[in-house]
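Every read-out reported here was derived from the displayed coordinates using simple, explicitly stated rules and does not represent laboratory data. The structure presented is a predicted model; accordingly, all values stated were derived computationally and were not measured. Cβ atoms are built from the backbone, for glycine too; each structure is taken alone.
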Structure 1
Amino acid sequence: MHYTVAYDITNDKRRNRVAKILKDFGKRVQYSVFECNTDRQAFLRLQNRLEKVINLKEDAITFYHLCATCEKHINRIGLKKNLDNQSYIV
């Protein structure tokens with residue numbers, strides 16, 4: 001499953017912890033955006049780990065699930081930072 005994860009974290013320490021967790025599951029494509037290829041179980045672990053780190057009243061993380069058909073329609077211009085095809089499972 002392909003997920004794009006975008007976040008807005010107000011605190012530098014929490015933001016760094018969120019980025020470190022996301023690196024375990026995917027690849028950074030923008031400063032606050034990661035792309036992840038994981039199975040459903042790994043995705044749930046990712047969400048669980050992130051919920052423990054963020055402040056639910058101040059921070060926001062959005063997960064965009066792309067089906068296989070939608071994933072084929074991702075268009076990029078400029079520097080291409082494509083997600084490699086390997087799955088990240090921690």
Structure 2
Amino acid sequence: MANIKSAAKRAKVAKIRTLRNKSIMSSVKTAIKNFEAAAAANDTEKATATFKTAISAIDKAVTKGLLHKNNAAHKKSRLHKMFNQLVG
């Protein structure tokens with residue numbers, strides 16, 4: 001444990017931010033998995049809804065600084081390709 005007050009506070013803040021980051025990244029992964037499952041089942045209605053939530057979750061992770069913008073673009077591009085094959 002930290003002996004200095006400011007170091008203790010930084011440790012506490014780091015723990016809080018780690019939990020927030022894990023929560024957001026977990027929601028991103030879940031949203032992507034939900035979309036992939038709907039796409040695999042050829043359910044266009046569910047795929048459309050889950051596609052929007054997945055893109056939104058990815059964008060939120062970028063704004064929070066959890067994903068690099070190029071990494072997010074790669075993920076979104078892959079999802080768009082799957083979505084277009086399903087719909088078009």
Structure 3
Amino acid sequence: MQIKHKGLRMLAEQDRAEGVPSKLIPRLRRVLTVLDEARNPGDLATRPGYRVRRRKGGMAGLWSISVSGNWRVVFRFESNEAVDVDLMDYH
């Protein structure tokens with residue numbers, strides 16, 4: 001998995017929670033684990049509550065997983081790996 005967002009990368013690689021909202025940390029840990037295991041969007045479809053969505057418009061080609069409220073983990077798949085993993089707040 002290739003993580004673009006610095007805070008997510010620190011959480012995944014060093015278990016350091018700097019750079020991400022503290023209330024999201026438990027959910028982000030679960031989402032990162034699922035993304036690391038997934039090889040394509042279909043692997044995520046069976047996960048209840050993750051609300052996996054294909055993005056449209058200017059974000060075509062990307063997928064998102066709902067974290068909480070407006071927060072989404074956004075990513076794409078390349079060579080059976082989640083890449084460009086980012087954390088976004090959709091106001």
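Brief remarks follow.
- Of structures 1, 2, 3, the largest value of mean count of other Cβ atoms within 10 Å over residues 61-68 belongs to 3.
- Answer label among 1, 2, 3 for the case where Kirkwood radius over Cα pairs in Å, calculated from the coordinates, equals 14.5: 2
- Which of 1, 2, 3 yields 4.0 [distance in nm of label points 7 Å out along Cα→Cβ at positions 5 and 69, calculated]: 2
- Read-out relative contact order in percent (Cα under 8 Å, 6 or more apart), computed value 26, structure in 1, 2, 3: 2
- Origin of the derived value -10000 (helix-only ellipticity at 222 nm (-39500 (n - 2.57) for each DSSP H run of 4 or more, over all residues; to 500); candidates 1, 2, 3): 1
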